[in-house]
1. Tell me which structure, out of P, Q, gives 0.95 once FRET efficiency 1/(1 + (r/R0)^6) of positions 54 and 134 (r between Cβ atoms, R0 = 25 Å, to 0.05) is calculated.
2. Of the structures labelled P, Q, one was used to calculate helix-only ellipticity at 222 nm (-39500 (n - 2.57) for each DSSP H run of 4 or more, over all residues; to 500), giving -10000. Name it.
3. Identify the structure, out of P, Q, from whose coordinates FRET efficiency 1/(1 + (r/R0)^6) of positions 6 and 182 (r between Cβ atoms, R0 = 41 Å, to 0.05) was calculated to give 1.00.
4. Ranked on percent of Cα pairs over 13 Å apart, for residues 46-93 alone, which label among P, Q comes first with the largest value?
5. Taking mean projected area of the Cα convex hull in nm² for each of P, Q, which is largest?
6. When mean count of other Cβ atoms within 10 Å over residues 62-69 is calculated, the result is 20.5; to which of the structures P, Q does this value belong?
7. Hey, relative contact order in percent (Cα under 8 Å, 6 or more apart) derived from one of P, Q reads 30; which structure?
8. Taking Cα Rg over 2.2 N^0.38 Å, for residues 86-189 alone for each of P, Q, which is largest?
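Read-outs: derived from the displayed coordinates by stated rules, not from any lab. Keep in mind the model is a prediction, meaning the values are calculated, not measured. Cβ atoms are built from the backbone, for glycine too; each structure is taken alone.
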Structure P
């Protein structure tokens with residue numbers, strides 16, 4: 001049974017500064033590069049990847065480089081577009097748009113930031129990705145390197161969960177989550193593993 005290995009990109013300076021990153025193409029910082037090296041080593045040691053799918057934004061493509069399998073790019077697994085919020089600190093947004101940020105944090109999947117897209121839009125993109133990439137019908141293990149928001153949507157799509165489950169997932173930078181795919185329904189095997197970043201390998 002193939003495994004889907006879901007990986008969030010490594011750390012960027014905007015992650016550290018608490019800025020809404022969205023589809024702004026921020027590179028990995030020094031810590032993010034080190035995280036990418038560690039997750040790459042762990043995946044090469046514990047999985048036999050057939051291929052890697054990555055968001056086309058550089059923080060993901062750089063994270064995907066060291067996984068040991070050919071990389072295919074997909075815009076459909078980009079982060080949510082935060083529109084006018086991108087580049088602003090979340091604290092700044094809370095003060096300037098308190099009602100809108102309240103809608104966003106309430107779990108309203110239909111809410112769109114000014115000039116941006118909703119999580120429901122990202123869910124639609126995730127469904128397109130799963131259908132078009134054929135990851136659930138693959139013969140071997142596949143890595144998917146994406147973003148916190150798009151990974152939440154992929155989990156909901158892969159596990160056939162309701163939209164309300166979006167807020168139940170969290171993905172740390174360069175964390176690793178595993179979904180078992182095959183003849184039956186996809187199964188969550190592990191979520192948000194980060195021990196490989198501390199030099200201790202988790203059980204997979």
Structure Q
């Protein structure tokens with residue numbers, strides 16, 4: 001497995017980055033054009049992606065990479081240093097951005113930080129759940145959950161297999177306050193609408209008790 005892919009049409013730079021990373025025990029593959037995405041394995045962890053790839057744009061590749069490798073972190077490489085260029089990358093799904101010319105030490109630090117963030121991802125059945133990033137993927141497709149929906153989902157997920165009392169769920173997710181069963185039930189319904197393809201696929205109602213994630 002290649003942990004890191006470097007896609008940059010500056011061949012010397014891409015090769016230099018790969019060799020530098022190897023000195024620190026990181027497995028990296030250098031590629032030089034947009035076609036590399038078609039051959040990228042789905043378990044790549046980090047993609048260093050140049051924005052200017054000849055006739056192609058790295059911006060256009062972000063979605064394709066996320067579709068092919070939903071867990072991959074994307075670090076954009078570019079000579080463009082304007083705020084709008086950086087923001088465009090972030091809006092499209094990039095995780096970080098570095099401006100050329102850059103220090104290989106700084107680049108390595110950014111990559112190591114992204115690898116540390118990936119350690120929070122948990123795999124269960126066809127789900128990939130990342131508590132730190134507050135993301136849920138099912139079969140490579142992101143399940144969009146709002147903040148409280150994710151907090152509730154993650155509490156159920158992290159206690160999967162256990163029968164959870166409604167009062168305990170409310171206390172652990174919302175804290176002490178004036179939240180009711182209806183608040184909980186509404187959020188459960190919304191999560192099911194986003195997550196489940198059929199009733200009780202993941203969240204089972206325990207009548208008179210609460211819920212269980214299976």
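1. P
2. Working: P: -10000; Q: -12000.
Label of the originating structure: P.
3. P
4. Once percent of Cα pairs over 13 Å apart, for residues 46-93 alone is worked out for each structure, P has the highest.
5. Working: P: 10.3; Q: 13.9.
Looking at the calculated values, the largest one is Q.
6. Working: P: 20.5; Q: 17.4.
Only one of P, Q returns 20.5 for mean count of other Cβ atoms within 10 Å over residues 62-69, namely P.
7. P
8. Biggest value here belongs to Q.
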